[in-house]
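The data blocks that follow each hold one structure.
Nothing in this text is a laboratory measurement; each read-out follows from the coordinates by a stated rule. These figures come from a predicted structure and were not determined experimentally. Cβ atoms are built from the backbone, for glycine too; each structure is taken alone.
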Structure P
Amino acid sequence: MRVRAGRPDLQDHARWFDAPAATADSALTVTWAGVTTLLIDDGSSAVLTDGFFSRPGLVSVGLRRIAPSPPRVDGCLSRLRVDRLDAVLPVHTHFDHALDSALVAERTGAALVGGTSAAQLGRGHGLPESRVRTIASGDTVTYGAYDLTLVESRHCPPDRFPGRIERPVTPPAKVSAYRCGEAWSILLRHRPTARSLLIVGSAGFVPGALNGMRADVAYLGVGQLGRQPESYVREYWTETVRAVGARRVVLIHWDDFFRPLHKPVRALPYVADDLDASMRVLTRLAGEDGVALHLPLLWQRADPWS
């Protein structure tokens, strides 16, 4: 298949950047900070997925060992107005999700929650075992105001670094050290309001894994989805959005994660993904189901339940 040069123009999708902004009355908010980093916050209790803020450049990732950038991590936490978290949850352990997860947990006093691969990243960083929580698919754990259920999922094909991380990773390390590990769909329930949220970090799925579960809102990873046939996109939608009955969907993991967060966000290039193709199919599916579809704004506190 011939690959187009360049990248999608986000102006072509401008009308979808309309997720409801939070107000002073919002009881629960979600803030997107690139890829699948999401801050879920009710003003007194907060959890974070991934926490990927360092975003090393393509040359560094391809030719050098990579490590978290403490100044970038601290700067992004400050921009999010975060100094304490109850938990940090990597959706899987590729570098563009989990490179900074242990450092963020250390900075914020959070537990690092995930599978055995995430635990190896915590140990490599020197987090105490009391702050590393290893759970299995279907387990529900409680942190702060949230009940969190991690459900087995899959990485969208291709997975360039498959397999689990078998030993502690101490940065700087090669990008190949950050193997995918366990890939999760995360179901979050905010106990005070009973609001629910599904977070799917990668555009993969295990057939039937989410059947019988419910979520009001889905934050849906679409990285590499535009390189898949339409039949795959439809099945992905069915196994996630339709499975949990979500009525609002926010699309994440479409941004160029080699670009630092102090620069304007842009889409991944066509050689890696095709957001245009993803949007053509997903907007049609959302229309068929009467589901509100959005793209998020970087750093904006949103209230997707409003």
Structure Q
Amino acid sequence: MAVRHFLTLMDLSSEELNQILQRAIELKAMQHRHEIYEPFKNQVLGMIFEKSSTRTRVSFEAGMAQFGGSAIFLSPRDTQLGRGEPIEDSARVLSRMVDIIMIRTFDHAGLELFAANSKVPVINALTDDYHPCQLLADMQTYLEHRGSIAGKTVAWVGDGNNMCHSYMNAAVQFGYHLNIAVPEGFDPKPEILEACKDSVTIYRTPEEAVKGAHLVVTDVWASMGQEEEQKERERAFAGYQVTEALLDTAAEDVVFMHCLPAHRGEEISMTLLDDPRSVVWDEAENRLHAQKALMEFLLKEAQGLS
């Protein structure tokens, strides 16, 4: 049986994704009740980080520990990948030593090459093109607060970046319509937009995109690796700040999300994270539960237990 990977949301079926969300909610309740559940004792998660992280590292490492397993953190300084070893060779070696691997890196094609040569499941913990694990947490959060997102309208305000790409994939997989407010020159990648075109509408003002939306989402204007573009991006995204007043034009039951870290006073108003419509802290916590459910799904599949 071929090994299943999670490189984008499109690697699983809509049914499987919804199954993972329901399981994440169950695992969250179990953890809040302090129940011990250790299905993966003596199993190891390899964590390869080429980009820095807070939530990703802590959620994956804590999740594997709660499952009774362990996690190994590997930065470019700790591996031969950082010294020029071919990706294929590293994948072949590491996947013979650990049970599952997550990678947070820049180049999505490099992640695909690693997965193609891995004997164990590989999880995309963020590339320049996609951030599917964050979307699992976001979809879980919406489900907990408002029920099914199918048939709803979601507004993305800001850069056509990796988060935007994954929100586009999620629109297809979860059945909502995505309004994207983005200035010209910062659109999502054309090939990703083409694949999701029936579920996405592009706007040039936040006001158009947010009107009537049930979920409003944004991200920083300059992602990791784009720090030199900060000033240029501040000029380009002037007028794209999400504020309480902007949320007032959305649906009455709107919720607001941000994958964090947030730059208060830039992409969001200074007080937006404290607004009762903001669910960012639940969203951040759900990285732990959604990823535990994902790892359980992939490990059971790999071991023929599903």
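Observations on the model:
- Identity of the structure behind -5500 (criterion: helix-only ellipticity at 222 nm (-39500 (n - 2.57) for each DSSP H run of 4 or more, over all residues; to 500), calculated), options P, Q: P
- Here P(r) over Cα pairs in 10 Å bins from 0, in percent was derived from just one of the structures P, Q, and that gives 6, 28, 35, 23, 8, 0; the source is Q.
- Entry that produces 1.9 once distance in nm of label points 7 Å out along Cα→Cβ at positions 44 and 108 is calculated, selected from P, Q: P
- When distance in nm of label points 7 Å out along Cα→Cβ at positions 20 and 284 is calculated for each of the structures P, Q, the largest result comes from P.
- Entry that produces 21, 54, 24, 1 once P(r) over Cα pairs in 10 Å bins from 0, in percent, for residues 76-147 alone is calculated, selected from P, Q: P
- With relative contact order in percent (Cα under 8 Å, 6 or more apart) derived as 20, matching label from P, Q: Q
- Highest-scoring label, criterion being percent of Cα pairs over 11 Å apart, for residues 132-179 alone, among P, Q: P
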